[in-house]
1. Figure out for me which of the structures I, II the number 49, 40, 33 belongs to, where Cα extents along the principal axes in Å was derived from the coordinates.
2. 40 is what came out when relative contact order in percent (Cα under 8 Å, 6 or more apart) was calculated for one structure; which of I, II is it?
3. Where is distance in nm of label points 7 Å out along Cα→Cβ at positions 36 and 84 largest, in which of I, II?
4. Which structure, out of I, II, was helix-only ellipticity at 222 nm (-39500 (n - 2.57) for each DSSP H run of 4 or more, over all residues; to 500) calculated from, if the result is -20500?
5. For FRET efficiency 1/(1 + (r/R0)^6) of positions 28 and 124 (r between Cβ atoms, R0 = 35 Å, to 0.05), the calculated result is 1.00, so let me know which of I, II that is.
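Coordinate-derived values only; no laboratory data. Note that the coordinates shown come from a computational prediction; the quantities given were computed from them, not determined experimentally. Cβ atoms are built from the backbone, for glycine too; each structure is taken alone.
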Structure I
């Protein structure tokens, strides 16, 4: 198989997975982002990379955001939101994080492939994405690649929607881009 054929397979898989999404929860997700005093984000492994990229774009929109565990992350309070990405929904450290956040009055948004997970039961809003995970859903790609890829694209689609709502454009966002690199 060639690189082009592999790419065609991956893109078709993403298209198929996109068609299995229930989009009704996204309006609630976006509402939580817009109304949050502060947005905390967390994920582990490649899910952590995807959610870190999302945090970066939320910051470019001028929103108050931080990645859980960063030394500059502030104290949480009621009115904040925690967004977590976990394919399995069973990562123990993230379950503990969600439990603590719930006790502190935060709203919890979860992106996962597992609606029956421990995290799904704790979350206020669950965004179910099709794709492979540690649970063994079918994919030609290794491990949880299709879930992680779809989450990157979903986050960019959310950013486009937030740009409209917050009346932002790429030029305004670029003014918030890091200049000390």
Structure II
């Protein structure tokens, strides 16, 4: 049940945005740029990263809808559970393993980040722009997970597939345009 009396019981992220349209109009553009803008990481990989960070943050609302979007972008359904259990044995490209180790540490213990964490990503063949993209996805989901949980949005499993499909089809700006205008 939402923590804001003005929100409906079945509130979604789009129901939060009208509370501060100017801010969320700009936020949607930032989110769209992070998740769909130019990057060496595909939209599916970025959705997987977002779902991963959201699961680490115990945000089932974001985890589930972005995992659905990742699958629609072609991420194999068999990837997620093993990835959450053990990055080293997960069925992902070896080049992505330092990416997820970095996301894990930045999400759970950001105050412990050290040079060797960045060096591991760079040594795997990623450049500084890729490393920044990893950080931006992590930041995006730290914000969204807390936005969702702070407003008390309900996690309705029946809606996860539909939300994932909207992220896949419409991205981030288009699906919220009417709520932020």
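1. Details: I: 49, 40, 33; II: 49, 31, 31.
Computing Cα extents along the principal axes in Å on every structure in I, II gives 49, 40, 33 only for I.
2. Working: I: 23; II: 40.
Structure II accounts for this read-out.
3. Details: I: 1.4; II: 2.7.
When distance in nm of label points 7 Å out along Cα→Cβ at positions 36 and 84 is calculated for I, II, structure II comes out on top.
4. Values: I: -15000; II: -20500.
Structure of origin is II.
5. Values: I: 1.00; II: 0.65.
Derived from the structure labelled I.
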